[in-house]
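**Student:** These notes open a run of structures that come right after.
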Structure 1
Amino acid sequence: MQRQRKIAKLKNGVVGVISDTHGLVRPEALAALRGVDLIIHAGDIGKAEVLDSLARVAPVFAIRGNNDAGPWAEALPDVLELKIASTKLHVIHNLQELPQAPFVRGTQLVISGHSHKPVHRVAEGIHYLNPGSAGPRRFKLPIALARVSIGAALVAAEIIELSA
């Protein structure tokens, strides 16, 4: 599994989190992401143009999902580890593939996609965030993304349902 480590500094302390766009960039998603310091895409991007559109809003960190294929996707890591301020993040597309308990490495926030179900929960002091799917509607699941505020020892996540 390919890994990539990045260090990111935030001006406002706000990260946009999006996943499972499957080639679709909704204007509502771009509007909801305005004002974030950076965007994390948790996979199943669909095509390179999605990342280009998001990059017009803020710098983008992205991982490859199980449906991302082709030359444009080969450069994307499978897993991404970021440190923002003093907060360690672990980004993986499918939470079921998390290789070891993230608290072993000091991770405070695990971001995933894949299920299309938006959820934010805290277990054993670790925040688990799936922003849901911002792409084509799947079944009766909401179309959503998330905004995460990261400060000194503070993680607060808000799931935002998009009208579509």
Structure 2
Amino acid sequence: MEIRDAELDDLPAVTALYNELLGTTTFTYTEHPQSLADRTASFEARRARGFPTLVATDGGVVVGTAGFGDFRDSLRWPGYRFTVEHSVNVFANAWGKGVGRALMHALLERARALGVHAMIGAVDATNTRSLAFHAELGFVEVARLPEVGWKHGRWLDLVLVQRFIDAPGAAR
């Protein structure tokens, strides 16, 4: 397995991954598939801000992706500029093979190199596998927001998890 920066040529696979998980999971609170144009615009916007998008490949085939971007809008509210929100997604046929862990370790290193202080994850409360995964990586639950999402005909609770990249209270 190789972890590397995503390129434009990877975006069809990244879009397919997003759309594959969309209909059967609550990894994101939307039911609308993303187009390649949507994914490309998002990728370019993140890249322009210096935020990474990584892919994991196995035999040259994309099996997962991870990235981070602004937590809230740090251009509008610069007090948030040292905090990011991440996402990590892996094709179902690669679950349990260490893909997500490898992506997250690489992503945490990128965050450290960019001077990030804290990383946030937003996880559906029923996704106990993701919550356990994040806990194993040192994330702690910091908030539980009841019924803030709607998908699959039901209300969803959102759990915010956080990990410090540098020491809590570190000087800037």
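Bear in mind these aren't lab numbers, they're just calculated from the coordinates by the rules spelled out. In this text, all values refer to a predicted model and were calculated from it rather than measured experimentally. Cβ atoms are built from the backbone, for glycine too; each structure is taken alone.
**Student:** Can you tell which of 1, 2 yields 2.8 when distance in nm of label points 7 Å out along Cα→Cβ at positions 49 and 105 is derived from it?
**Tutor:** Label of the source structure: 2.
**Student:** Given a computed value of 2.4 for distance in nm of label points 7 Å out along Cα→Cβ at positions 25 and 137, which structure among 1, 2 does it belong to? Don't skip to the end; give the middle numbers.
**Tutor:** Values: 1: 2.4; 2: 1.2.
It was calculated from structure 1.
**Student:** Here relative contact order in percent (Cα under 8 Å, 6 or more apart) has been calculated and equals 25, so which of 1, 2 was it run on?
**Tutor:** Numbers: 1: 25; 2: 19.
Working through the options, I get structure 1.
**Student:** Comparing volume of the Cα convex hull per residue in Å³ across 1, 2, which is largest?
**Tutor:** Between 1, 2, the highest calculated value is found for 2.
**Student:** Another one. Match the computed value 15.1 of mean count of other Cβ atoms within 10 Å over residues 17-24 to one of the structures 1, 2, and report its label.
**Tutor:** It was calculated from structure 2.
**Student:** Work out which structure the value -2500 belongs to, where helix-only ellipticity at 222 nm (-39500 (n - 2.57) for each DSSP H run of 4 or more, over all residues; to 500) was derived from one of 1, 2.
**Tutor:** Matching structure: 1.
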